[in-house]
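Below: a set of structures, written as structure tokens.
Read-outs: derived from the displayed coordinates by stated rules, not from any lab. Nothing here was measured: the structure is a model prediction, and the numbers come from that model. Cβ atoms are built from the backbone, for glycine too; each structure is taken alone.
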Structure P
Amino acid sequence: MKGLLCLALAIVSEVFGSTMLKLSDGFTHLWPALGVIAGIGASFMFLSFSLKSLDLSTAYATWSGVGTALTAIVGFIVFKEAMTIKMMAGLVLIITGVILLNRSKSQKTKKNQTARS
């Protein structure tokens, strides 16, 4: 459970850092630029904590996939960026891929535990 909490914090921190990157306007605004450093730094810190109990492939795919999807949603809502049907389909595919990856890992773990019993 602690690994999943750290992974969630890593994702939120990464989305915050990416949002601040847009607001920093090429690192020309101090506070958003500091937000980039804090957000990305916190993201990698929490991601590394999550790797103590989660598989690298699962954690990284979840972090990057969910982070990408949430960043696109922030862009759409906060910055009024375009969202086409193709973009929405792509986001659905990313999230579906993360779910399938996580489910296949959990099924493999259950099979391994059953085989050991």
Structure Q
Amino acid sequence: MYQFSYTEIMEDDVADAKSRERQALDRSIDLLKAARDASNVPRATIEALFYTRRVWIRFIEDLRQPENELNTELRANLISIAIWILKECERIRRRQSDNFQGIIDVTTIIRDGLK
């Protein structure tokens, strides 16, 4: 029977968490691109905005946890980015903006940083 060290298990958990976060951001990016490209299809926009909001709200919840091991400044910066994305989603929902590309670009940068 092979026994894993605590460190190996924790490293796997972190790797798994980053993989799940990347997958969630990939899905958000794909939905936002579909909504951007199908501007006359409100269903695509609703789905993209709903999913993107859920992802970023969950990230904010995680970043606010005292157990989160990221340094305080990085956590604050990520929360600020998340708030901007949520505001942009709301502006799109209210048809005050069509800044899908801005959200896509920022989300892509964050996703690429999760390596």
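Among candidates P, Q, the computation of log10 I(q)/I(0) by the Debye sum over Cα atoms at q = 0.24, 0.25, 0.26, 0.29 Å⁻¹, for residues 35-82 alone that gave -0.91, -0.94, -0.97, -1.03 used structure P.
Out of P, Q, which one gives 0.85 for FRET efficiency 1/(1 + (r/R0)^6) of positions 51 and 75 (r between Cβ atoms, R0 = 30 Å, to 0.05) as computed from the coordinates?
On the way: P: 0.60; Q: 0.85.
Label of the source structure: Q.
Can you tell which of P, Q yields 33 when relative contact order in percent (Cα under 8 Å, 6 or more apart) is derived from it? Checking each candidate, the match is Q.
Which of P, Q yields -29500 for helix-only ellipticity at 222 nm (-39500 (n - 2.57) for each DSSP H run of 4 or more, over all residues; to 500), as computed?
Working: P: -29500; Q: -27000.
Label of the originating structure: P.
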